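Each structure below is given as structure tokens.
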Structure P
Amino acid sequence: MIRASIVGASGYAGGELLRILLDHPQVQVAQATSRAHLGEYVYQVHPNLRKRTQLKFSDPAALEPVEALFLALPHGQAQHNIEAYAALAGKIVDLSADFRLRDPEAYRQWYGQPHAAPNWLSKFVYGLPELHRRELAAADYVSGVGCNATAANLALLPLVQADLIAVGSPVIVEIKVGSAESGADGNPGSHHPERANVIRTFSAFGHRHTAEVIQELGLRDVTLTMTSVDLVRGVLATAHAIVKPGVALKDLWQAYRPLAAENPFLRVVREQRGIYRVPEPKILAGSNYADLGFDLDESSGHVVSMCAIDNLMKGAAGTAVQCLNLMLGLDEMTGLGFAGLHPI
């Protein structure tokens, strides 16, 4: 058994980590920290864990050495204490944005301030297994992934890997997100009377997760547009681009099918009939799967590629555990087999 602790376990991502790891056959949760809920049972904050554990939140200042450490802290905090965390654990997965970007200047540009530990950026592997499975298997330090960036990267990955996007084509990704993306503490915009029943574009362009798409896929002319919709969990990315002359629908199938076959959590959804003919976040709640779909206007070359995920799972905690599995030499699906619920 691998002993693992979670720093910042009272948030939504921390709760999902606990839910997954309590059923993980190779991991024992040693500590779950929270200053705000110090001494409380974790199920008092995460009520779905009642009768699953008697673990109490501990003081982050009293962390004990473990084999693996998950950092589920607000953005900007982990970088200030990374040396201390590394002294406590041989394997670290940081779910925040602190170590996602390899270039310190890119971090300053997108996050508006210098990085506090720039020498550590190169030590972290970007934690998306579909892009970095081999590097993750040899990694000691892994960054989390932005949930919106994950949906965008996976939507575009088949097109990029197969080199189907026309040279000079702008890439526009419309991303619809649920309220859980705002985190457990929330903000005025996530207050229920203001957030319910909305379709609200809150970032037309310039969203920070764009940096992860630029870095990981090598795209330059890419725009992410963020829109809140009336969901709690879920992200749906709809990417638009122009394909190279002569690309047909069969070429898209040849790009998507092998990618899904090589990656256990990727599924192609493009049905001819039924309700769920295209990717939809609703049926992915609690699941680490990412559903991909596509369509093409062969006359104009306009391609639409879609990706649906649960932002707290494939966009955060699920992928973090998938990365730890790879880091430990385990089957990457260990503890992550939940298929989602239908109906919900």
Structure Q
Amino acid sequence: MIELNGNNLVFQFPEIHEDAVCRVSFQRTLRIPDDNREYPLPPGLGRFPMEHVEDHASRLPEEWVRHGGVLLPMYQSEALWMSFSSDSEYPFALKIAAGKINAVTGEAWTNDLSAQPQDYLVVPKQPWLDGFCVQKGLIRQFVAMPLGQGYTAEEQLTGQAQHGGLQIVAYPMKRSHYEKLMKARPPVPRMCYSMPMSSSSMGLAPGGLMRQKIYKDSYGMEAWDTNVSSRCFVHILNSGQWAEATGKGMLSPPVSASEYTTAGLPWFEYYDDSLTPLGGSQKLAGLDSVAAKSIKQGESVLKENPPVHPANVQKLGPGSMAVKDGGW
């Protein structure tokens, strides 16, 4: 079962365990410079608003209504990252795709989990995901671009502009494995959270390079209950589509990386030495970033792209994820 609660996607599996609840939020953030330099983690600038597809079905393309899921508005060349949490630290295996291209491996979407190569994230050990895994310890930031112009990962790998958006599937850990974990560790307190139109949607393209590790599954494939799962399609709309579908306006554009850095506000580095990072995907590493593609196509699509030099970089570790999640 999936619910939209306080602009969180909430995946729940009460038939497996009462603690089997996973939350995914989509955070507004700085678009880091796309200049092939490596940058630390940018901050969260608040959650993106979301709406149920079925609440606006009469104004949406039939294909979107068949997919179901949620609507999320983004400006062209705006960036996002995903934040993950779970009740009582119940583990989940999450597969994330952009335009049905796996964000970890670069392969075409499948619902099943794969261990070789690992094509999923382990939550909550993986606290967030900011982009496509291109090298060990490096990602290219998720940046929204219109379909049909050749920028998205989907178009570069398949030659088609068909799906766009984001796709997520969640698998809970087996009850028996979770109960063994609970016996082996101190109890964790439960967290409370308050918290007709053109069918040409937005997709995600690879942006600037960021230092972020995607961690190897330390539990093993046998830990996941692959007999149950929940899937959600996140449709990304531009400002005009969002207004037409929902009747609502957009949030103000986020500040630029240079404005944020000049103000002396913090960037972040995350370390967990107990976990092993995955290697990157050669397919994803071979994609053109938005800046590189725009040069090839003789276009100028990034209005703010000067390099920045973050001086205020705060180090985070397990248990400190809420810091990056703070609004500004």
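Nothing in this text is a laboratory measurement; each read-out follows from the coordinates by a stated rule. Model, not experiment: these values are computed from the prediction. Cβ atoms are built from the backbone, for glycine too; each structure is taken alone.
From P, Q, which structure was distance in nm of label points 7 Å out along Cα→Cβ at positions 179 and 259 = 5.4 calculated on? Before the final figure, lay out the partial values.
Details: P: 3.3; Q: 5.4.
Of the structures listed, the value fits Q.
Of the structures labelled P, Q, one was used to calculate helix-only ellipticity at 222 nm (-39500 (n - 2.57) for each DSSP H run of 4 or more, over all residues; to 500), giving -7500. Name it.
Values: P: -7500; Q: -3500.
Value -7500 for helix-only ellipticity at 222 nm (-39500 (n - 2.57) for each DSSP H run of 4 or more, over all residues; to 500) corresponds to P out of P, Q.
Can you say which of P, Q returns 16.0 when mean count of other Cβ atoms within 10 Å over residues 155-162 is computed?
Details: P: 21.6; Q: 16.0.
Structure of origin is Q.
Comparing FRET efficiency 1/(1 + (r/R0)^6) of positions 11 and 307 (r between Cβ atoms, R0 = 25 Å, to 0.05) across P, Q, which is largest? Please list the in-between numbers first.
Details: P: 0.55; Q: 0.05.
Sorting by FRET efficiency 1/(1 + (r/R0)^6) of positions 11 and 307 (r between Cβ atoms, R0 = 25 Å, to 0.05) in descending order puts P first.
Distance in nm of label points 7 Å out along Cα→Cβ at positions 83 and 163 computed as 4.6: which structure among P, Q?
Details: P: 4.6; Q: 2.7.
Matching structure: P.
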